[in-house]
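Undergrad: Some structures are shown below for you to check.
Readers should treat all values here as calculations from the given coordinates under stated rules, not as data from a laboratory. Not measured: the values here are computed from a predicted model. Cβ atoms are built from the backbone, for glycine too; each structure is taken alone.
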Structure 1
Amino acid sequence: MASYRRDQAVRAAVEQGLLSPSEPVVALLDTAGIRASAAALVSAFAAVTDAPVLHAFAVKACPLVPVLRLLYDCGLGVEVASPGEMALAHAAGVPPSRTVLDSPAKTAAELRQALALGIAVNADNLQEVARLDALVASAPTASPLGLRVNPQVGAGTIEALSTATATSKFGVALRDEGAREAVVQAFLDRPWLRRLHTHTGSQGIPLALMAEGVAAAYALAEEINTKAGRQQIDTIDIGGGLPVNFVSDEETPTYAEYAELLATTAPGLLDGRYGLVTEFGRSLLAKHGTILARVEYTKTSGARPIAVTHAGVQVATRTVYDPPSWPLRVLAYDSEGRPRTGEETVQDVAGPACFAGDLLATALELPLLRPDDIVVVPDTGAYYFAHHYAYNSLVRPAVHGFTAEEDRVVFATVRRAQTLDEIVAEAGGDRVDALLP
């Protein structure tokens with residue numbers, strides 16, 4: 001089980017010196033768990049359609065080259081949204097034929113590069129489609145080309161992650177006056193425009209709303225193909241967004257539940273006429289990442305025990321700034337990496353940054369933490385330690401993948417810890433006199 005592997009890895013990280021006074025915060029990735037999630041995604045869609053499906057991992061969820069390589073080895077491609085993410089995918093050995101480029105602000109240079117390589121491109125708006133007109137006319141391309149549409153089906157519980165609202169910045173808003181007709185005409189005028197893309201959002205979006213957004217894109221594809229008198233649209237990119245359970249080790253909802261809901265909501269989508277692209281990110285990685293941090297000090301303030309640790313805003317930025325939307329579990333382990341037992345006490349778990357809100361959890365019931373204990377923060381494999389926030393110039397922690405083999409844990413370094421020299425260099429250390437007269 002994943003929780004058993006996690007316990008093994010925490011103990012081994014202490015025994016093997018990955019977590020120590022000199023390196024008081026590290027991140028771990030469970031490679032077996034990642035492989036299992038990738039396999040569950042592939043099998044879930046294979047169970048409902050015989051059509052070709054490209055499962056393109058959203059690189060933004062965990063932009064680490066060895067992770068992208070592992071997922072590619074599991075049969076997945078990548079979805080990228082910037083030149084940096086394109087470079088990461090290339091470094092991981094993911095071929096252009098397994099790469100999809102999305103972004104609301106692609107430059108002409110980015111588009112030109114993608115078309116030269118044969119990377120699939122989803123235009124975000126009709127101005128971008130017009131830009132593609134000139135590029136397609138100037139040079140032949142093997143890139144599959146599509147357009148993102150916003151079905152405007154509404155928001156979930158986290159507004160910032162809801163991308164199919166009435167005023168979302170993404171895609172062509174289908175319910176705006178004249179927009180649907182303009183989209184249909186754009187396809188009829190461009191035989192090379194062969195894909196539709198939609199994405200309703202991610203965390204906080206219920207499955208039914210996700211399926212409603214996909215069904216709207218499918219209905220539009222049917223309308224365009226009918227008016228074209230042929231199957232011009234041959235692929236529908238349904239985005240990603242499966243929410244993650246952050247309150248327990250249970251992996252819910254599942255890819256199988258979502259695929260089965262799509263089969264009910266839009267059965268024609270899965271009858272073999274359309275190829276599919278998915279762009280899942282958080283749901284593939286979140287449950288398989290864990291942050292470990294040493295407790296440096298403990299204190300009491302206003303009768304509330306506080307454990308001051310080395311993990312805070314630099315690795316859990318969303319949780320610190322928006323705790324109601326991004327609550328995380330915190331588990332207590334002793335200094336040797338064993339789960340701590342004993343009477344539970346209400347306490348705060350604080351990070352190292354110099355502002356009062358740098359808290360991983362408040363009023364949390366845990367066995368009372370002590371100096372040199374370890375706080376373990378599960379479910380952090382996506383959008384947490386891979387997205388370092390350089391507050392207080394805190395060092396970016398090392399990331400280690402692990403494989404648990406019976407009573408033995410083998411670690412592989414995914415990304416080494418940042419050095420102080422690197423912090424200075426990134427802060428203009430080689431230009432110390434740049435602002436002097």
Structure 2
Amino acid sequence: MKSAADVWEKVKTLMEKDMTAVSIETWFGDVEAVALDESGLILCVPTEFKRNIIRTRFLTAVENGLRELFSFDVAVTLMLPQERDQYRKAGPTQPGDPAFQEYTFDRFVVGSTNKFAFTAAVKVANEPGGAYNPLFIYGQSGLGKTHLLHAIANRVRENHPNYRIMYIKSEDFVNELISNLRHGNDMQGFRDKYRTVDLFLMDDVQFIAGKDSSEEELFHTFNTLYEQKKQIVFTSDRPPQEMLRLEQRLKTRFEQGLPADIQPPDYETRMAILKNKSLERGIVLPDPVLSYVAENITSNVRQIEGVVNKIMAFQELMGAQVDVENTIRAVRDILRAKEDFLPSAETIIQEVARFYELDSDALRGQSQNKEITTARNVAMYIIREMTQLSLAEIGQQFGGRHHSTVLNSINRVEKMMKEQPELTEIIRDITNAVNSAW
């Protein structure tokens with residue numbers, strides 16, 4: 001899932017249809033995106049007064065922006081700073097909480113493209129710490145990896161109520177480690193948190209690659225848990241051998257268990273998912289509607305859910321009949337939303353800066369430090385690839401650099417990619433971070 005901060009920036013842009021730029025800056029300029037998870041978008045508002053105003057006058061605009069972005073309703077929670085601090089202190093939401101209870105094996109639609117991963121996940125959940133340790137599930141975004149991860153956790157919790165279960169996104173693991181190191185905290189507490197559990201689940205482990213301190217901590221966490229025969233499960237968007245920047249010792253450990261891939265669902269599976277999702281929402285879709293959606297939404301389960309939600313919205317809000325015509329409109333809107341989405345240069349610069357652990361201003365500045373220069377060149381290359389900005393417009397994003405300078409930077413990156421496969425993977429990771437929610 002895309003970061004909460006970037007989603008919030010896109011939502012504010014979409015809110016300009018309903019509000020003036022001045023109003024958005026006045027009421028939302030100091031509103032912080034805290035988290036985006038299965039429970040919805042969590043925002044921090046600085047005062048009770050401002051929270052009440054947003055809740056009574058502007059919450060609909062926020063919800064409309066989220067609906068336009070995701071094609072389905074996303075809940076919004078408004079926190080005060082003290083509530084945000086308590087939320088962060090409590091740590092990531094864990095399996096077993098209400099937000100994750102719907103992720104069960106019974107609700108996972110099994111087809112030929114995911115049957116092996118599903119069967120392996122059930123085996124691990126029923127016999128944790130057994131033969132398939134670690135279980136490494138990989139595949140593109142939106143195919144059900146996270147669903148299987150939480151299904152394992154829910155089954156283990158059901159069978160072993162006393163088991164300690166830890167679910168963490170690799171990005172949160174990295175950020176927590178960085179925070180502990182920067183503040184000089186006792187690292188033993190961090191290590192005990194992850195090395196004294198019975199079931200360890202890490203989502204999107206590919207983001208660990210290339211981060212030396214995080215790889216070191218994960219390596220020792222893995223060894224400690226594995227030696228104690230505790231179950232470990234990872235998900236990733238690619239198999240271990242394609243993680244070019246990952247330390248060999250970690251790569252070896254990821255591969256020593258059972259790798260299981262998930263491919264995009266075939267037509268029959270898409271039909272089954274559609275029927276399942278529609279029945280869960282209390283509607284029955286005619287066969288022509290099912291066929292049309294299954295033929296046109298081919299790669300992403302989340303988009304299938306979005307279509308069902310959009311059809312429901314037509315039916316409930318507009319009294320529209322569920323027919324092929326309205327379905328075509330729903331599908332077209334969702335596909336167009338994905339095709340038309342162009343990330344801002346600001347978003348890309350932030351993602352590049354975050355990856356290289358630099359300040360965004362450093363990328364825009366004049367420093368000739370080798371690391372900053374490389375990151376700046378990468379940012380220019382990705383902006384050129386992912387947006388429709390001209391070379392001159394890209395140059396304006398970096399302190400008014402001349403278009404020829406931008407072109408030289410892009411050419412330099414293209415040459416480096418041919419010579420350094422690791423750079424290609426870095427650009428792939430950053431691009432996924434920008435684009436992963438769509």
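Undergrad: When relative contact order in percent (Cα under 8 Å, 6 or more apart) is calculated for each of the structures 1, 2, which structure yields the highest value?
TA: Structure 1 gives the largest value of relative contact order in percent (Cα under 8 Å, 6 or more apart) among 1, 2.
Undergrad: Quick one: semi-axes √(5λ) of the Cα gyration tensor in Å, for residues 162-217 alone came out at 23, 13, 9 when computed from one of 1, 2, so which one is it?
TA: 1
Undergrad: Check the numbers for distance in nm of label points 7 Å out along Cα→Cβ at positions 10 and 258 across 1, 2 and tell me which is largest. Numbers along the way, then the final one.
TA: Working: 1: 2.8; 2: 3.5.
Looking at the calculated values, the largest one is 2.
Undergrad: Can you spot which of 1, 2 the value -18000 was calculated from, given it is helix-only ellipticity at 222 nm (-39500 (n - 2.57) for each DSSP H run of 4 or more, over all residues; to 500)?
TA: Computed on structure 2.
Undergrad: Quick check on the output: 60, 41, 41 is Cα extents along the principal axes in Å, for residues 18-185 alone, derived from one of 1, 2. Which one produced it?
TA: The read-out comes from structure 1.
Undergrad: From which structure (1, 2) was mean projected area of the Cα convex hull in nm² calculated, if the value obtained is 24.6? Spell out each step's value before the answer.
TA: On the way: 1: 24.6; 2: 22.6.
Of the options listed, only 1 reproduces it.
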